[in-house]
1. Can you say which of 1, 2 returns 2.0 when distance in nm of label points 7 Å out along Cα→Cβ at positions 32 and 160 is computed?
2. Here distance in nm of label points 7 Å out along Cα→Cβ at positions 24 and 72 has been calculated and equals 2.3, so which of 1, 2 was it run on?
3. Which one of 1, 2 has FRET efficiency 1/(1 + (r/R0)^6) of positions 64 and 176 (r between Cβ atoms, R0 = 25 Å, to 0.05), as calculated from the coordinates, equal to 0.20?
4. Work out the source of 17.1 here, i.e. which of 1, 2 gives that when mean count of other Cβ atoms within 10 Å over residues 16-23 is computed.
5. If you rank structures 1, 2 by volume of the Cα convex hull per residue in Å³, which sits at the top with the largest value?
6. Among 1, 2, considering only mean count of other Cβ atoms within 10 Å over residues 96-103, which has the greatest calculated value?
Structure 1
Amino acid sequence: MALEFRNVGKKFENSNRYTLKDMNITIEDGEFVCIVGESGCGKSTLLNLAAGLERPSEGGIYLDGKAITGPGADRTVMFQEHGLYPWLTVEENVKFGMQLQKVDKKEQEERAAKYLKMVHLQGYEKYRIHQLSGGMRQRVALARALTMDSKILLMDEPFSALDKQTSNRLREELETIWLKTKKTVLFITHSVEEAVYLGDRVIVLSSTYKGVRDIVPIELPRPREVYDEAFVEYRHRLLREVKSGMPA
């Protein structure tokens, strides 16, 4: 198993209320798992716990049997905001994390070239961030995350600020990259369509339950077509699950 939440509960400081409670989830090696739920149900909190940016109030989180006690090189996080440095070029942004990890310079060059090609940004290496569109900036952020070569990629609504056409294209490209790399991905999204398109399983969180309402395996062949009848049925099921989990 890759990532495991064991009886995890989370209360924030100066609060007696649980954001998450009795969380028991296992995410297997190479699996693409999506998390959905209404605003305030704890999706981002769950990801921050996996990243080691937050500590659980109860229970524990384990990666390959080892307790997660803080951030680590075995996990890479990609947020909604790209977090790129405007004074650096595209290539320099992609190499930045590797430089912090003191990766050999030749290896930096090879990884940067590999993943910039994979996200279709070859030829843009010397561009500044302000010269790129929003979608291109997220591609740079994705390339940077992939170069870290971590076991797990944690993604917090990375495409939600983009227009529909751009986000659709990027999710297609992300699926292609995942199929090539077989990295383990934990993907937070507010879009059930995106979750059905990308996920091997979709975990529905509920603020009423303070945790998991349902776990839905997506048993559809890839690539998936959003207008297929079976796809639409999954989307409607998840929409009902999210709505049912909302407080009255």
Structure 2
Amino acid sequence: MTDDLHTLDIAAPGRWADRAADVMAAAIAQAIGRSGRCLMAISGGSTPLPVFEALAGRDVLWEHVTILQVDERIVPADDPARNLAEQKAALGYLGATWLPLPVDDLLAIPNDADPADRAAAEATVVEEFIADLVGLADDPPILDLVHLGLGDDGHTASLFPGDPLVDELRAPAGLTGMQNGVRRMSLTRPVLDRARMVVWLVRGAAKAEPLGRLLAGDLRIPSGLIRPAHSVVLADGDAARQS
């Protein structure tokens, strides 16, 4: 049973990436038609890469688009766990403006810094990013389009079960605790909730159970706490088999 929050769009076999790209391209065009620009935030991982490839082939006015990251691991630029390189390889040549998360600034804080000094320095980096975001997207920030993924444990962005960042309800971005040996920076629930449109990209049989929980409005998982005004779930048949 699903709630009324999400619109479930199950793609025909072999059409998942193309269908998702069509939905995202239409949302971008609508935003540009409304305000002359589109502020789009994208998530990492391998799942969205075929969608980005298809989206790159759509007729989009990329010079009017600013691309932000939903989240990022705080690892060096050459670490394969860093999402930005793949994201820019897929979309970076199209003429959009980018506002990546300030991971390099966080990494520049000395490892041997006093813990209190380190925390203050990290807070300053986050605050400066938020100021840049507010300069683009108003105060409080409103994004036109956000792409989210869905983890097997129900996490989305870098909002993981039990992490304090899940409960951050004021700042639009923040730092997680340690997750699988790595800290992350992520947009938070308030800015995701205010997005004009959220598109969830969900694919594969492993996502059937968390997708069912998302669609049922399960507030025990982080993804179930995201409550945007307009939410579309682009799923393939394997992910949607229990929905």
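1. Working through the options, I get structure 1.
2. Structure 1 accounts for this read-out.
3. 2
4. Label of the originating structure: 1.
5. 1
6. 2
Every read-out reported here was derived from the displayed coordinates using simple, explicitly stated rules and does not represent laboratory data. Quick caveat, the model's predicted, so the values are computed rather than measured. Cβ atoms are built from the backbone, for glycine too; each structure is taken alone.
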